[in-house]
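FYI, it's all coordinate maths here, none of it is from the lab. The structure presented is a predicted model; accordingly, all values stated were derived computationally and were not measured.
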Structure P
Amino acid sequence: MHDAPFILNFETLREADRPLVGGKAASLGMLLAAGCPVPPGFALTTAAYRTFLEENGLTGLFRLELDRYPSLDDAAAALAARVEEAFTTAALPDTLARHLSDAYAQLGRTVGSAEPIVAVRSSAVDEDSQTASFAGQHETYLGIQGFDELARAVRRCWASAYTPRAIAYRVHRGLRLEDAAVGVAVQLLVEPRAAGVLFTLSPRTGDRSLVVIEGSWGLGQAVVAGEVTPDEYVVSKVTLEIVRKQINPKPFRYRRGGSDGTLQREELPPERATAPCLDDAEVVELARRARELEKRFGFPLDVEWAITDIPDRGTIYFLQCRPETVWSQKERPAVTIAATNPIMAIAQTLVRPPSR
């Protein structure tokens, strides 16, 4: 592990790199390989995380002391507090700090900014798989600027692998706490007009003939956190026709706040709040790209997207991609058809769930 690099650029990452950079970062490399527009950035590897632990003497920190507390929740909260304090007060080892500083400076040269504004996203090795998504368990910090704030956000991302929710999630799934190796994705922040999520099936019914797109104004935080009821666009995966729209009031949006990752909530006038956040052409283009991605990956997807109004940089960006883990794990019921008719027998084979 110590021979592994501390930093890898997104362009080099593939599925085989998941043990080194985590599911989130690996998916960004796979999106780029699929020809999708992804904001530039780089990943800190699990080798960087392990080095941070070892050089700060933190490898024995992750004992869940169930016998000292009345419940798992209490024990998880105590461990989370210990981890947060230890991680946020420890320093990055000098060699690791130098690699991170160099990568941040190189990103700045790529985008023409001495101190680029970035999103810093935790990318745990055991998240965003087809059996354990960890969606919402780990942290993302938006609008980070400057090396000191970046280093702090990286340590906070590492610590977020041990929030009370994440600890309980791991325990319930039988995952060892000390195995929570964490990568971090550092990505140029896209300050979008609109953002949200899409699914390459219906999240309500599991219908795989549909793409469902949810979106709202500004950064996607309000949608991901469930703070607004987003607009919903339902598109036929076969014809790319918009089959249903539901435009909901979206009374505020989030914008970047300070350089430390704080966000600014901005109230919107009624005419803006009730307007669609996407036009039809954007909806269809998102659905088309989602259909192509699902075909390439081979399973239903849950994708975070953003749209800017800067035409020379491209308007659509994909920020994250992970397997959909609710409906895609359910067995679709087989249809029972009498096999006496050869044509009906062939039809029976076509309706069976595909083997994985």
Structure Q
Amino acid sequence: MVNQKQGKQSFRLADPPVITAWASVAGKKESEGPLKASFDVIENDSYFGQKTWEQAEKQMQAIALKKLAEKANMRPQDFGLVFSGDLLNQCIGSSFTLRNMNIPHLGLYGACSTMAESLLMAAMTVGGGFSDKVVAMTSSHFASSERQYRFPLGYGGQRTPTAQWTVTGSGAALVSSSGKGPKITACTIGTVTDLGIKDANNMGAAMAPAALSTIRAHFEDLKVSAEDFDLIVTGDLGQLGKEVLLTLSQQEGLGLGGKLTDCGTLIFDVLEQDVHAGGSGCGCSAVTLCGYLLNKLKSGKLKKILFCGTGALLSPTSTQQGLPIPGVCHAVSITGG
């Protein structure tokens, strides 16, 4: 029986799952930004002790999973299920992390929306009674992303003003059926939106319409408004995408009440750090959530947020073929606990 669905694409959790532990791993540039104190682990070596950047991304997830287990006072193999994904082809960062660990794993690809997608899936799984200890996890790495989606770093290509800086980092959260911590009370599953933007260096603008669509659906399905939240946090539109979203929301009469912020603008100091339009990548919203935001909810400085992970669903092949960039956004309502 469907008893938790609300409207077309949302659901309200009758017995809200609890985020009982979280962990974040960040790279050197991220540690030079304003959220440094929020991260559990900081690594100045961009290779994380590995031979390649792709292996470094695997190592980041392994460190995040281990740190999460430590903070939860558990062994990694005691986790009931892991939802995880990344930006690498075939999600090898996630699958290589979980290999031979004897933990049930479901791989996800939602591009930069993967932290919200994995958290949403974990909430549905725990809220539906299918498991009581589920991990949501993702990562990204600046160098591996540049090599896959744009140009190898050695090429020395000029970055456009609209470009964003892929965050080197990994975040993991443990969603449980009971315990203390912030609670996931409702979620909205996004629809894929495509308004024809083709510039892979302007992904904020490509994702902004998807963010607008999902925020509107969340408000309408659950009969809430911006006034019900302390923050509406997108991730990761960057500065330009955030401005596009504000413009679109004003044009369509969707009030955001001055509550909008974005993980891509929170994690870096765009005036002091050379990141152009701000941060991006799966790791951007992951470390911002699993460091800064959840810590604020735990301390009571924030009481309720709407976490809206945004993803640009492009691939190297689609870009080379001149196809536009579809976007998606998933929203998770989290209250302090």
(request) Kindly point out which one of P, Q the value 36, 60, 5 was derived from, the read-out being P(r) over Cα pairs in 20 Å bins from 0, in percent. (result) Q
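For which of P, Q does relative contact order in percent (Cα under 8 Å, 6 or more apart), calculated from the coordinates, equal 26?
Source structure for this number: Q.
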